[in-house]
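Take a look at the structures below.
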Structure I
Amino acid sequence: METQVDAEETLREKEDVKSGIDGLDDVTGGGLDPGSVVLLIGPPGSGKSIMSAQFIYNGAVNYGEAGLYVNFSESRSDFLRNMAKLGMDFKRIEEEGRFRFIDAYNVFNRMSLDLIMSHMLDELASLGVRRMAIDHVNAIAAIMNDDELRGFIAATILSVCKVSKVTCVLVGNQAQGLADNKLAELAFMCDTVIRLEARMMGDAVERFLIIEKARGRKPITSRAEYIITDRGVRVFALPTRHPAEGGWLNGKVGVGHPEFDEKVLMGGVKRGTVTLIWGMGGAEEKILLVEFATSGVHGGEKVLYVTFRDLKSVKESFRSQGHYVDEFEGRKLKFVEFSPIKVTPGIVLLALKEALEDFQPSRVAVEGIAALRWIPREDYHRLINKMALLFKSYGVTAMMSSGSGISVRETDEFKVADNVIYIWSERKEGGNVVRKVSTIKMDGVHDENAMELVYEERRIRVFDIY
């Protein structure tokens, strides 16, 4: 029986205004309230205009809502051309009567601003506009003093939007490290405030958005990574999935070598868990990941193999262990390759999410995640945690390799992993090197005793040490 609370939530869901921006509606808790005013601020080049354009374009194309774009920073011809490069054909929807563009590029005084605002009100009424973007409000703020701006926003923007149920995005240009009192005043008046940030990380630009204010809504997170692609902005949001509730995560998974699976993995790790293979970056971790992947393929499973080293070298590792990837790549095995200095957490997370959605694997192998340890500790910690949550939300069984000179128990990888296999080497008298392995963490009963790890004739052997 539907309760009053359920009915109210259903009504609220129907009323949500969807941005249509990949991932953003998930982050904001379903979209925006109709008639709300959003302040979207950030430095130049952070993607503000792209996001506001996507909001207008998606509204017209996907949701049948007419849109109006008032642009103080770009001419009509430049806007149409630049957005067409991102797959948004504003000229077409303008000809179809679903979009209007007001060119305010040459507005520099109060008289010309008043004419633009009068034009805006006429278009709102004649077109039946449900979405509006003003890009950027700094141009308006430069013409008015604080009191005038406050009155203008309250009487012209907020009042019209609330009464007419027009959802509006105000774009604010904010230089990093520069406080703007007028933008702060706008933030106080608006319903939602989203701040975009960007910074160099290696050879790539790390981008993330922060929801500083969301009146009447419950965002699932206050911070989310995003990227700018040739199709616009994409925001990373963890899917709200609970595959374990379906009951299909029963059973155990191994690497396909009986001695290792029985003695080290205690018969196999539970499906849907994350296993860390920790070593010193030697061949042992790579061999185990390759065997984990190929045993899944030979068992009829789809496997995603993620690597931070040259893909050609990775495939050679498969071949050297007797596995010819050309036979099953694409059908049962998919590779995702990253260059460590050309990625950000957002790039990694969105690429993984896309691969999980499209390929739908049941196993994921991640080779050499420690290659990203050069990024700031806070970002690395956030990346590792979100990767683990992403794998669990899709119900995949993941195995990843990492390692460094620090104690494994102090690492972010150890904290998020359900199972941890520790591999190390010891030099015996006479100079012989012995590889040892121990299960130091497991979701279930396990034995932490050290055992000898031996590779012979493409077999993984494990011997007890007495």
Structure II
Amino acid sequence: MKQKLYAIVDLETTGGRAARDKIIEIAIVLHDGAQIVDTYSSLINPECYVPYGITQLTGITQDMVQDAPRFYEVARKVVEMTEDAIFVAHNVRFDYSFLREEFGRLGFTYSRKNLCTVRLSRKAFPGLPSYSLGNLIRSLGIEVDNRHRALDDALATAEILRRILNGEDNEQCVKEMVNLGIKEALLPKNLTVEGIHALPEECGVYYFHNQKGDVVYVGKSINIKKRVAEHFANKSEKGSKLQQHVHDISFELTGSELVALLLESHEIKRLSPPINRAQRVRRFPYIIHTHEDEAGYLCFDVAQVNAKNRKKYHIISEYPKLSHAKNHLGRVLEQYELCSRLCGLHPGKGACFHYHIKQCHGACIGMEPADSYNERARAAGEQLSTIFDKDFFILDQGRTPEEMAVVLVEEGSYRGFGFVEREEMNGQPGYLKNAVKPFPGNPETTRIIQRYLSKQNGVKVVPLTGSAL
């Protein structure tokens, strides 16, 4: 049986964000669970400025890294030392994400089973006030010469790991953490832990297939491997169904989380997987519409429509259920302090209920001028709307560093997505439009795009007309 190896990694960096900051020192300690079998460390030229605060913390200066190798010059050594080993770090997400980012810049995908000594330490040494590396070093009496230098911190982490591995009942805990929390008893018969480890740690849509090859479940994640593992980590009603029916897994990488959300929504409607339920809705027969009353107030109302009567309404949003429309309107009504009578939620005459509790300014009894009321009502309408009033592209990250995802919104609705090479983008909207593969839009896709744009700062919105870039 092949001996299990642990590659304990520590990095010093120019900051805390892998997408923006760079590595300035790396150390790898290879450990077999009982003793150290190899070590490696090197300063790295980050090809950028080393901030003063980082120098104060680590002692690493600009002069020290000036003649050091660049990351691509040590990349092969990193691959060789961590290959077939479990990647270990104290707060593994930090170190692992920096290495994945560096390899990504070189055009390679870096993927390893990994283990976090912060999480392990919480289980192995309960009751400590802090599980930072510095506190564990003090609490466990570990000797360290140079804190915040990569090799010394990696050696300290290796000693922490050794003590954990020597502790009682820790072997199963380590195994479960390495296996992403998967409980093998919950896995479908045809799936293995190794098979799940082989899945990409990237953004996209994944498909669970039954023995016939039919899709029984569709999901999306920014980390496909991690999300699939979560399905088999704990007992649940959905997990039991997956265990019974799943025979194989496939996936499609998207790079962009927005594209993953849109593709997942489309695929659930197209395939109607039996284990998916929430997003299988295809019809949106209930609407919120607007009109102006005789006194000049902008009013909202809820109605049921069909192909024959929908043209008579000024529709701003559509819903699969009447309750969804009323609840959404009710929430926005309260947010903008609108009149519940003018929103069609409390028919009748006189002052509405919200006026009596001082959440309506009195439009229902003529106390608030229409101009003042309509200003808030228009803002509420914009929030309610599932129809875009402009044509535009959304440019987001692609499946590789050289690629960008393109999402098209035209004539009020989502029209599809595609991918373009960054170097080939010529600034013309026609080029971007030709890259888009058509997909049907609906109120759900509009809300997906609206929510994504409200939360994401890294995407670029480009008008459909004029120069694109």
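No value in this document is a laboratory result; all are computed from the given coordinates. All of these numbers come straight from a predicted model, not from anything done at the bench. Cβ atoms are built from the backbone, for glycine too; each structure is taken alone.
For distance in nm of label points 7 Å out along Cα→Cβ at positions 31 and 63, which structure out of I, II has the highest calculated value? Kindly include the intermediate steps, with their values, before the conclusion.
On the way: I: 0.4; II: 3.5.
Largest value of distance in nm of label points 7 Å out along Cα→Cβ at positions 31 and 63: II.
While we're here: 7.5 is what came out when distance in nm of label points 7 Å out along Cα→Cβ at positions 111 and 303 was calculated for one structure; which of I, II is it?
Details: I: 7.5; II: 5.2.
Attributed to the structure labelled I.
Taking distance in nm of label points 7 Å out along Cα→Cβ at positions 71 and 343 for each of I, II, which is largest?
On the way: I: 3.5; II: 4.9.
Once distance in nm of label points 7 Å out along Cα→Cβ at positions 71 and 343 is worked out for each structure, II has the highest.
If you work out relative contact order in percent (Cα under 8 Å, 6 or more apart) for I, II, which one comes out largest?
Values: I: 15; II: 9.
Biggest value here belongs to I.
Can I ask one more? Where is distance in nm of label points 7 Å out along Cα→Cβ at positions 415 and 439 largest, in which of I, II? Show your work: numbers first, answer last.
Numbers: I: 2.5; II: 1.6.
Across I, II, distance in nm of label points 7 Å out along Cα→Cβ at positions 415 and 439 peaks for I.
I would also like to ask the following. Given structures I, II, which gives the highest value for mean count of other Cβ atoms within 10 Å over residues 287-294? If you can, show how the numbers build up before the last one.
Numbers: I: 24.4; II: 15.4.
Result for mean count of other Cβ atoms within 10 Å over residues 287-294 over I, II: largest is I.
Given a value of 0.05 for FRET efficiency 1/(1 + (r/R0)^6) of positions 167 and 383 (r between Cβ atoms, R0 = 35 Å, to 0.05), point me to the structure among I, II it was derived from. Present the calculation step by step, with values, prior to reporting the outcome.
Values: I: 0.60; II: 0.05.
Traced to structure II.
Among I, II, considering only percent of Cα pairs over 28 Å apart, which has the greatest calculated value? Spell out each step's value before the answer.
Details: I: 58; II: 65.
Checked I, II; max of percent of Cα pairs over 28 Å apart sits with II.
Identify which of structures I, II gives the largest calculated value of distance in nm of label points 7 Å out along Cα→Cβ at positions 119 and 295.
On the way: I: 6.8; II: 6.0.
Looking at the calculated values, the largest one is I.
Where does the value 0.40 come from, among I, II, when FRET efficiency 1/(1 + (r/R0)^6) of positions 15 and 103 (r between Cβ atoms, R0 = 30 Å, to 0.05) is the thing being computed?
Details: I: 0.40; II: 0.95.
This figure was derived from I.
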